[in-house]
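What follows is a set of structures to go through.
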Structure I
Amino acid sequence: MKPNPLLDLLSDHRIHSGESLAKQLGVSRTAVWKQIRKVEAEGIEIKTIRGQGYQLVTALDLLDRQKIVAKLVGACSDEVDVVVLKEVDSTNAEVARRLSGSEAAMPVVLADAQTEGRGRRGRNWSSPKGQNLYMSMGLTLRGGFEGLSGLSLVLGVAVVRALGALGVTGAGLKWPNDLYAGGKKFGGILVEIQGELQEGQVQVIAGLGINVHMTAADDVDQPWTSLAKHWPDHGWVRNDLAASVIVEVAKVMEQFQRGGFSEFRDEWQRRDIFHGQPLAAKDGALAGIGAGVDAGGNYLLDTDDGQLSVMAGDISLRVTE
């Protein structure tokens, strides 16, 4: 969402008369009223107080490309092409549309809202306007498809590092691509291969969804939380979070290209919420005790028949009672 002079004036959450707003903006009171209606249509609540004026109700945390890019300078700004949109069908789909025309090593798309946000296995990803972080990145990896082993786990490590850089600790990782806090999911990662293998390289789109300010979600069918709910005293700013995640992803991708998943295995294990837990596949095909991941990022189960390795594409695991 682009900077808005009206919202700048209302951002102190005090009551402003239509006359004072019109004077400061250099427009008529009718024009002010029209701007307010337009802003409300974008999901921002402004209270109209009869005889007094207007008051912003919604906690304002707008995405701003300039603020995000400014925080990348000196870290990875030369590698990244950041695009910020008000609304998109899916940030993954938008990166796919832009990949062929981008010269950046890592094109990044963020949106204030998604109309067709997707999670793993095609599930819907709740994407209310202005509440969370919806971001996708185009990544080019050397080494062919074999070089992708453990990528979603590595991206999870990047997010945990990004939160740590903002002063937050305690985030957990659920194999293969979920982010957890206090036993509830606050984010997820979706990795999609784009096109065919070319000259030993493969293009990947990595989508990342993080619940930031969200406090209600009727369409989510599992326990969930958000950064603001679990860490309410932090004062979350989506631009800061986006920049921190972009910086850490750029760092881990360079490290991942050099040494593969083994470079991150121990760090991932320390965040594993499954470790030591009794687990079972949703279809009941296998069960065991969580034992971390192997060098390729596959999950290990200690069973009565020995240790088994589970591939991410094969099965979903859950904690049993």
Structure II
Amino acid sequence: MKLFHSINDFHSTKKTILTLGTFDGVHIGHKKILERITQNTENGKYESLVLTFFPHPRMVLQEKSEIKLLNTISEKTKLLEATRIENLIIHPFDENFSRLTAEEFVHSILVDQFQIHKIIIGHDHRFGRNRTANIDHLIAFGTEYGFEVEQITAQEIQDVSVSSTKIRNALNEGNMTLANDYLGYEYFLTGEVVKGKQLGRTIGFPTANIQINEEYKLIPKTGVYVVRALIDNQEVFGMMNIGFNPTVNGQKQTIEVNLFDFDTDIYGKKIEVSLLQYLRDEQKFGSVDLLKTQLNQDKQNALAFVSRLQQ
């Protein structure tokens, strides 16, 4: 996959079949569109193209927006690359770009820059200044400028339309089953292993503290999770606590992973942690011994989950 950081950097000798949007989460609804694009470009006559944006438009246009995103830029790129899309443009979204009218966008970008043959779009897509144009406007532009428009109907799971907002809500509730079903993969966090207070080591539960630099990344509900970690291409199961360590009067939120049957120095390493199941809420215990007893129970519960997973 070729990656471009501006619309103006993209040039092609072929006409394109494309889609556009924020693609936060690259969930199963998005994948339906992406699969259709790759199917349409299998004959090699056209090039596949995804146009997405950063920052998220709500970060730019809503002054007090506190939206948290399901993917960092690198995570989104990784997920899109796995779909066999040939070209990805991550265009800087700013106020000037947001002021383009629908017709200016279609004429100067889709037609002139992208040499569009066909656009495949979701059922609820809106575009142009103030998001005033919809699928009907796009079809009319297609007739005027000579490109096709294909609309994908709502992807449904148990009669509930999939959206990034619903996935965010599920993660904020600790509902990993629903979130992962909607995503089509396990929600994951990517960060660097840094030194913490090393209190876990003193009670037999050493943890890898994960630092995530992207403040916009959505961190799920506080509590204890069953996880699968990927370090140096090695998969390791474990349990993770997201929270404030109230038993030892922690003051700031941490993300700590206890890896099972793993005893390697990984400080400074990149780690990817997939959240499989929510075990329990974070709670304050009356003593470190009571905390240790609970951690032993958490580990048994986590191992039982992993055992069921591997059957």
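Bear in mind that the values in this text are calculations on the coordinates, not laboratory data. Keep in mind it's a predicted model, so treat the numbers as computed, not measured.
Out of I, II, choose the structure whose coordinates give log10 I(q)/I(0) by the Debye sum over Cα atoms at q = 0.08, 0.12, 0.20 Å⁻¹, for residues 59-234 alone equal to -0.24, -0.55, -1.61 when calculated. Let's see the in-between values first.
On the way: I: -0.24, -0.55, -1.61; II: -0.38, -0.78, -1.56.
The read-out was computed on structure I.
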I, II: which one has semi-axes √(5λ) of the Cα gyration tensor in Å, as calculated, at 43, 19, 18?
II
If you rank structures I, II by Rg/Rh (Cα atoms, Kirkwood Rh), for residues 187-290 alone, the highest one is I
